[in-house]
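The data blocks that follow each hold one structure.
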Structure I
Amino acid sequence: MLPVLFGSFLSLILIGCPIAITLGVSSVSALLFCSTFDLGVAIQRMFTGVNSFPLMAIPFFMLAGSLMELGGISKRIIRFADTLVGHLTGGLAMAAIIACMIFASISGSAVATVAAIGGIIIPEMRARNYPDGYSTAIVTAAGTMGPIIPPSTTFVIYASIAGVSVSSMFLGGYIPGILMGVVLMLVAGVKAKKMNLPKAPHSSGREILHATREAFLALLSPVIIVGGIITGIFTPTEAGAIGCVYSFIIGTFIYHELTLKKIFIVLKESALSSSVIMFLIATANIFSWILTVEQIPQIVKNGFMALTDSKYVLLLLINLLLLVVGMFLDSAPALTMLVPVLAPLVSAYGINLVHFGVVMCVNLCIGLLTPPVGTCLFVGCRISKMPLTELVRNIWIELFALIGVCFLITYIPPLVTFLPSLVG
């Protein structure tokens, strides 16, 4: 069964077939030609894969992020961040990173973060004589915080597969997400000084107060959503629904930027995006089930345990594997395929599954910056109208800085586990 499974999978990937269809076709081919299992198993596993209450949070979080994106939230967040750090060398780049951190706590999506913040701030940076390569690299790299700073659809997917608490994953993502932002700000500042980029004048107290007041409702959104989940007031799925209602009210009745036309666009795009993700999870579940039936997790576990008895070496090897996987697969299919294989392995080494989950998600998010399937790279190029090769040439410092953060949280587990253990 495995030769047909992997052979068809690689063949379809090489001809550019969408990953969801690739997973489904290769799995059905394996069942059809090399197994005594009935094909009804495929339908059963697809249904089982998406028949999860926590996964219902994904379309709600995506809809809430889209409503915020078109509801005038992003430009108010940028204005707020600019009043805080715009006077520093490279201040507008730092403001872009802070804005991405704030928007990440609303949308939970890397692509949405790059599109919403980059679409506004990259033209502004160009107007202030910031080089396009510098500006696009900073914003594109900062977008990777989208799935790490809660709420995060990536964390929801991992938690549903690994059987850990969504709220623990959310809490575990805060410190790594903030670290990513701080490191990127340091990189932006150093590069800005070398380029002798201009500074903006200091914002007055009145300007800071006005920007804070305008952005207050946007800043309140993650407090309501994540705070409600952590305190147990509502589940992640209920939090997603509340986020949608909150975003709709803010964008329509307070900021007056959500029109019927925009709402229709948001609903259409969110439905399509959610359908793609859920279909992908469904087909990937057949693939991972076949791997389990063929005892691949046990084989991988025994292989690694024969190779090393050190969990530190194991984490190094897994990190290198995930960095390579992230170059070719987006987070959702990679998680659905690899978590059933790797979770038993790391558990055997005594590694906390929440810690491992955050490390895994950070690794895969870094893959959004690496060709050939670097989704954030393509979004950044589309916004700035820059060739992909030029952006790749400009973003390597940010890329290695984020890899450094990934290894830091890998070998200092309290950076992930401190908040979940504190809240209990």
Structure II
Amino acid sequence: MPEKFSKWVACWGNATSITDRKEATYAKDLTLRYPIRACFSGNKLRFHFSNLTGTEPVTISEAYVAHSAQSSSHSPASSAQSSVQPADSTYSPVAITFGGRTSAAIPAGEEILSDEIAFDVTAGETFDVSLYFADFTQMNAGTAITGPLSGGKYSYGNFAKSATLPDDLTRKTNWIYFLNTIDIFTEEKNFALVCFGDSITAQDWPDYLTLRCAREGFNNVAIIRRAVSGTRILREYSCITYAAYGLKGATRFPIEMNVAGARSVIVQHGINDIIHPVGVEVNKFRPWSDMPTADDLINGVRSLYITHARKLGLKIYSGTLLPIYGWRTYNENRDIIRMAFNEWLRTAPDFDGCVDFDKAVRGHDNPKQFEGGFDSGDHLHPSAKAYEAMAECVPEELLK
């Protein structure tokens, strides 16, 4: 009789980029805990850790995975931020090891993979990944994400094996440090769908897509987010002011498509190329020479994304750019570029299909702006309601 579980598939993932350059760039004696909702059942896990954007080695002193109090009987929307925890007597952390060792150094600019960890997981349950850093640690590799399933906590001190994090030493965080991807040994029928982009994708719609899949019975797909706020297709910044805007597409895409069990990728990227340039007389780091044409964006997507996706055997779907009317750098020329680029994204035979996010959220009376209730207030990022609409417009063919 064949084994029920037969292959590795990514069940959770984020990009790794440069963290926001604040006054404090190091931490010591710190615990990070990230609740992860399991989309598949399986019997083994392995963990990818990344120090891709670090400039010095980072040592994980201890790392554990443990079943949390949330189980498959809970709604998927019960949120990663739940404070419910099992008692210490029932909390059974399993050590994440590296070549049999319980600690590991991640070299600067590199990623590492843990040992395969025997750990039974049931689809729909939540498990915790806890990391402890004893010594001074450069916190330069991470990504900020939001959504109903996203986020974690940090505590001062070593509580990586504790069921409950102390309230007086703990705060919530939306920064995911070092933990890059989790693979599960699962059934052959399961697969991953990658969502690649910038802040629009680093925010809520991939989480709402995960919830939609659970609600509608698309139980064989994991939504893997590869998104960094501020990133562009064609350029990147080298100053600390905009360092957190991350790496450009040519650098990011080949690294971030390293996803076990991936079948397809949705690319929703390019709006920052259009809205960032303002001229050196306004901002020395954002010259007008950075301003692309629609053809520049098209050629970038073709050469950087489509070509590499095809090499990997992935289907690639375009995602149209959302309205920007009212954004602080809006002008008619920027919108002309956006609309021309969107027309290519909708019609180019280069893609396997188009996810028309723009159509899902734009106004009926004025398609240059968001539909009523769909604007977060800054005229660039959608509201929660609009993120739900984005998730709803993803074609079923990508989820089956």
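What follows is calculated from the coordinates using simple rules that are stated; it is not laboratory data. Since the model is a prediction, treat every value here as computed from it, not as a measurement. Cβ atoms are built from the backbone, for glycine too; each structure is taken alone.
Here are the numbers for this structure:
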{"quantity": "Given 25 for relative contact order in percent (Cα under 8 Å, 6 or more apart), calculated: source structure among I, II", "calculated": "I"}
{"quantity": "Among I, II, structure where P(r) over Cα pairs in 10 Å bins from 0, in percent, for residues 46-165 alone as derived comes to 15, 41, 26, 13, 5, 0", "calculated": "I"}
{"quantity": "Distance in nm of label points 7 Å out along Cα→Cβ at positions 14 and 126 - structure with the largest value, from I, II", "calculated": "I"}
{"quantity": "Structure (I, II) behind the derived value 0.9 of distance in nm of label points 7 Å out along Cα→Cβ at positions 62 and 278", "calculated": "I"}
{"quantity": "Computed 29.5 for mean count of other Cβ atoms within 10 Å over residues 142-149 - originating structure among I, II", "calculated": "I"}
{"quantity": "Comparison of I, II by mean count of other Cβ atoms within 10 Å over residues 94-101 - largest value held by", "calculated": "I"}
{"quantity": "With helix-only ellipticity at 222 nm (-39500 (n - 2.57) for each DSSP H run of 4 or more, over all residues; to 500) derived as -4500, matching label from I, II", "calculated": "II"}
